[in-house]
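Undergrad: The structures come next, written out as structure tokens.
Just so you know, all these numbers are worked out from the coordinates, no wet-lab data involved. Quantities reported herein were computed from a predicted structural model and do not represent experimental measurements. Cβ atoms are built from the backbone, for glycine too; each structure is taken alone.
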Structure P
Amino acid sequence: MDDTPLQERYRALLSAARNLFSLTNLEDLVENILKYSRTMMQTEACSMFLPDHATRELILYSARGHEDEVHQMRMPWDKGIAGAVFHGRQFERIDDAQSDPRLMRANDTKTGFLTRAMLCAPLADKDECFGVLQALNPIGRATFTDLDKEIFEGLVSIVTGALIRFDRELKIDHEAQMARELALAMEIQKSYLPPEEQVLPRAEMRVRYRPARTIGGDFYVSLILPNDRFLVAVGDVSGKGIPAALTTAQIICEMQALAPVAEKGLDVYVTALNQALCQRLAAGRFAATTFLLYDPRRATMEVLCAGQFEPWRWHDDKWEPVKAPHNLALGIFPKYESETTVFPCQPGEKWVLFTDGINEGRSPAGGDYGIERLHLSLGIGPSSTVINQAWQSWQRFVDGIDQHDDACLMVIATKPESKLEITSTAKDCKQARNFIEDWARVAGYPDLERGRIVLAADEAVTNVIRHTYKCVPDRPIILTAEVSDNHFHLRLRDYGPHVDKAKMKGRELEDVKPGGLGLVLLHSIFSVVEHIMHPDGNEWHLAKPVPQPQP
């Protein structure tokens with residue numbers, strides 16, 4: 001063989017090294033590989049086999065003679081010489097292919113091509129094989145030479161690099177596409193979920209939610225019903241990822257559509273919801289869900305646990321799980337009739353719902369968070385303080401490791417009306433005391449501190465009746481309350497004559513005689529005691545920091 005063909009072969013090798021890495025689609029890549037292979041190897045044909053993992057086949061791409069067309073066919077990936085090289089990851093040099101029992105003669109018969117000699121190499125990188133490259137029937141030579149083998153090995157290295165780059169770019173494109181699809185799915189899922197914080201006239205809902213993946217199968221729902229009734233639920237759908245997220249969207253839509261049925265009671269509502277979901281959910285899908293329905297006019301909380309944990313309740317200055325019967329999860333048995341439990345519920349109570357991603361949250365050491373840690377994390381204070389403390393405790397425990405399950409935590413706080421109108425009569429003072437105590441409970445103060453607040457605020461109301469209105473009955477007094485900026489705020493508004501600030505100094509405690517201790521008591525309990533004069537009366541603004549979580 002003279003130097004000119006050899007120079008052409010080396011130039012083809014260099015061209016392949018430059019050009020194959022710039023191609024962006026598989027069809028062009030295969031066509032160019034086969035073109036360079038024929039020129040470089042000076043053969044009658046060159047073939048490349050790429051695996052189809054879904055069908056467990058090798059896709060054969062071949063180019064013969066001077067044809068530009070690339071032929072394609074399929075074969076089982078464990079058959080023939082190519083199959084042996086693909087799985088064995090070993091280079092093969094075969095001088096007499098017709099005597100090799102692995103040769104698939106049916107392919108030669110089908111194509112009319114007679115395979116005489118062959119170089120066959122895996123296109124492999126570490127433990128991954130991207131395919132097989134073959135050079136068939138050297139032109140002007142009976143068999144392949146050592147030089148042919150050397151050039152072929154260089155070609156295999158270049159082609160493998162090109163396939164690695166192409167595979168990496170495909171994976172990057174696929175991951176980017178998946179990220180875009182997941183981001184869209186997350187936006188769609190979020191559009192079905194209510195806000196994480198809802199403050200209503202008679203209740204508050206606060207939620208913390210973290211899916212194990214970009215989107216998840218946990219969900220929460222809140223429905224505002226007539227007469228200040230408030231229905232909430234926290235659930236966990238079987239499965240994860242996009243299928244679970246789509247199921248949560250179905251469930252939330254059904255819950256919203258069936259909201260009017262809740263007027264007949266929580267048990268009727270959940271029974272109807274279960275029947276609808278049994279018809280709509282895909283086979284094998286179900287939702288473990290806990291429901292609460294608060295009715296401030298009846299002062300009740302209905303509880304229904306459908307395959308999910310019972311809620312915890314802040315009652316009598318302590319957290320405790322409520323005892324409610326467990327019902328079947330939703331979407332399993334269409335004729336199942338759910339059973340609800342009704343609890344007395346006064347303003348100022350707090351209720352906690354959670355999915356198993358909370359108590360089964362795992363630390364880096366492998367332990368579970370557990371119910372007892374959740375219990376200890378539920379502190380005192382308003383609902384915002386309670387959920388922040390509990391959520392931070394859980395986050396510290398899992399320490400940012402990959403979650404194995406979605407996690408959802410919800411706190412519901414019941415509260416009285418924010419405004420109370422009474423008159424300057426002694427019998428109305430009891431309403432004022434109840435109003436103040438309920439709001440002190442909303443703020444999260446323990447029993448003893450609530451008593452001190454009620455005592456001081458009651459003194460302020462009494463002073464308005466005695467000193468501003470001079471005990472004239474049926475004059476208006478308006479009390480308003482709220483919890484904001486980590487403070488409990490109470491305002492007393494009257495429509496009497498302006499109070500002389502010079503006369504508002506309370507007497508010293510050492511001066512033992514009845515009366516005169518109202519201001520002293522207010523200043524000892526409230527951090528803010530502010531008198532505001534309006535054109536038509538007076539306003540007292542009393543404020544006090546809410547309880548803070550213990551470190």
Structure Q
Amino acid sequence: MTFPNPGNPYSFDDFLEWRNCADYYQEDPFFQKIIRYYAPEEWPSLDAAAKKLSPKVSLGWKKLAEEAAVPEKRPYIMHYDGHNHRIDRIVRPLETLTLEKEVFCERLFSSATTPFEKLVKMYLIYQNGEACVSCPITCTEGMVALLEQYADTPELKQILTHCKEGINGEFAIGAQYLSEIQGGSDVPANLVEAVEENGTWRLFGDKFFCSATHADYAVVTAKPRGSEKVALFVVPSWLEGNKEKEIRNSYTINRIKWKMGTSELTTAEISFQGAIAYPVGPLDRGVANVTGIVLAYSRLTVGITSAAFMARSVREAKEYSKKRSAFTLPIKEFPLVRLQLNRMETMSRQTIAGTFKLYEEFLKLEGGLTKSMNADEPVDMKQKRFKIRELIMLQKITSSWDCTDVLRSAMSIFGGHGVMEDFSALPRLYRDAAINELWEGPRNVLLTQIHRDFQRAASWYAPADVIKDILKDGDKTVISRLQQEAIELVAHPSLMMPDDKTLEICDRWDRFCHELTHAFQNLALEEVEKS
């Protein structure tokens with residue numbers, strides 16, 4: 001029985017004590033099992049690196065991320081200084097600047113950091129949300145991968161060194177400016193123009209979604225004058241000696257966008273007015289290198305980020321359910337709550353298992369995804385590249401979709417407190433996750449691309465064979481059913497036809513791709529759990 005008590009003694013202190021001291025790595029034995037399974041030879045060094053990094057991430061960096069996320073500290077732009085000089089200064093809080101510097105000093109892209117060490121560290125770091133570091137990390141990773149393949153001039157080699165190893169202790173940050181107002185995902189429709197003058201390339205035109213606007217360098221798409229082909233360039237934000245003077249490289253930042261999520265990170269509209277740019281790779285291969293290198297890494301990261309968000313939300317929801325009581329019982333005792341938590345945990349685990357499995361296959365792929373254009377390449381290698389390319393897109397759309405579901409469920413475990421932004425980080429992670437659904441290709445665009453890819457490859461990689469290879473050693477009944485579905489759906493001429501039959505096919509294709517990805521993730525989870 002309960003009786004009136006004006007001095008209600010209830011508090012959340014026991015939950016807060018746990019949460020404020022929780023170590024992301026030590027509290028996650030399943031993630032430790034993932035590392036042991038996918039990187040057994042590196043396990044001792046990876047375990048040591050994670051144990052060293054995790055207290056920073058879980059305690060100090062978590063606090064910085066949360067303090068920087070309050071509305072009054074949202075970044076803004078200062079277009080002019082007090083002497084009427086155009087500077088376009090991105091003003092960010094000290095917490096963000098401190099966090100960013102410390103994270104990039106981890107040397108994630110150094111030659112001394114193995115790919116799996118980088119992945120483990122990113123997974124831990126991403127549990128704190130965007131925090132104005134997640135997107136810059138991903139963009140820098142894509143730039144490094146691009147330059148490692150194509151840096152053939154002193155300028156590009158210097159930029160690569162600046163990003164990977166740092167210069168005088170300062171590590172460069174990369175960005176990607178691809179989208180234009182007429183169509184974000186329609187890169188071939190870009191109108192920004194690249195003009196060569198006496199051996200120097202300059203860019204003219206507008207980009208509409210430019211995240212990590214504070215970065216030192218950006219990968220930018222543009223069409224060389226007189227060409228219909230898109231080329232890739234790296235554009236320094238400041239030329240040598242001008243960063244301290246705040247003189248930008250012949251471009252202006254017109255405005256900062258007001259976004260639903262990733263609010264600590266600026267996304268801007270930019271006008272290039274003759275910015276000096278360095279071409280990267282063949283001028284007629286810009287789209288191929290964007291999709292095969294830059295976007296491949298970004299889309300892989302969506303899987304890692306989604307898994308990280310889910311892991312944190314499940315961990316906190318489970319602990320809260322132990323400490324929060326209602327109707328005289330801890331809420332974890334209620335069957336519907338237990339069911340909800342079990343579903344969330346399964347989704348979280350299958351996502352991280354699938355992410356690591358795909359990442360392992362990606363690392364083993366000699367030459368990455370861009371070699372797939374080589375007509376002389378053996379068919380079996382073309383098929384491997386194709387399978388991984390499609391899996392990257394499938395994982396991107398599925399994991400980002402599942403992430404918002406898991407976060408929404410986690411918030412509901414907290415009841416009304418689940419949407420209180422000063423009570424929990426979950427609402428912020430939820431808004432960040434919603435951005436991931438759109439970032440690097442919204443669901444409808446990637447579903448269309450995957451369908452088109454399956455059709456184009458059908459003569460040398462039948463849809464049924466793609467399914468068989470994706471679900472290798474899986475349940476034969478599931479494989480057979482998905483093979484039949486794939487054959488029928490891919491046979492439909494196009495997802496762009498405005499008729500009722502196409503609408504039906506689109507609905508089935510959407511559900512099919514989700515189910516196929518979950519089947520791949522479940523296989524990965526089964527492999528880990530049996531190990």
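Undergrad: One of P, Q was used to compute FRET efficiency 1/(1 + (r/R0)^6) of positions 208 and 240 (r between Cβ atoms, R0 = 30 Å, to 0.05), and the answer was 0.60. Which one was it?
TA: Computed on structure Q.
Undergrad: A value of 1.00 was derived for FRET efficiency 1/(1 + (r/R0)^6) of positions 360 and 472 (r between Cβ atoms, R0 = 30 Å, to 0.05); which structure in P, Q was it taken from?
TA: Source structure: Q.
Undergrad: Tell me which structure, out of P, Q, gives -11500 once helix-only ellipticity at 222 nm (-39500 (n - 2.57) for each DSSP H run of 4 or more, over all residues; to 500) is calculated.
TA: The structure behind it is P.
Undergrad: Suppose you compute relative contact order in percent (Cα under 8 Å, 6 or more apart) for every structure in P, Q: which one lands on 9?
TA: Checking each candidate, the match is P.
Undergrad: When you work out Rg/Rh (Cα atoms, Kirkwood Rh), for residues 392-463 alone for each of the structures P, Q, which one comes out largest?
TA: When Rg/Rh (Cα atoms, Kirkwood Rh), for residues 392-463 alone is calculated for P, Q, structure P comes out on top.
Undergrad: From P, Q, which structure was FRET efficiency 1/(1 + (r/R0)^6) of positions 120 and 344 (r between Cβ atoms, R0 = 35 Å, to 0.05) = 0.95 calculated on?
TA: Q
Undergrad: With Rg/Rh (Cα atoms, Kirkwood Rh) as the yardstick, tell me which of P, Q scores highest.
TA: If we compare Rg/Rh (Cα atoms, Kirkwood Rh) over P, Q, the biggest value is for P.
Undergrad: Once distance in nm of label points 7 Å out along Cα→Cβ at positions 152 and 328 is calculated for all of P, Q, which comes out largest?
TA: Largest one: structure Q.
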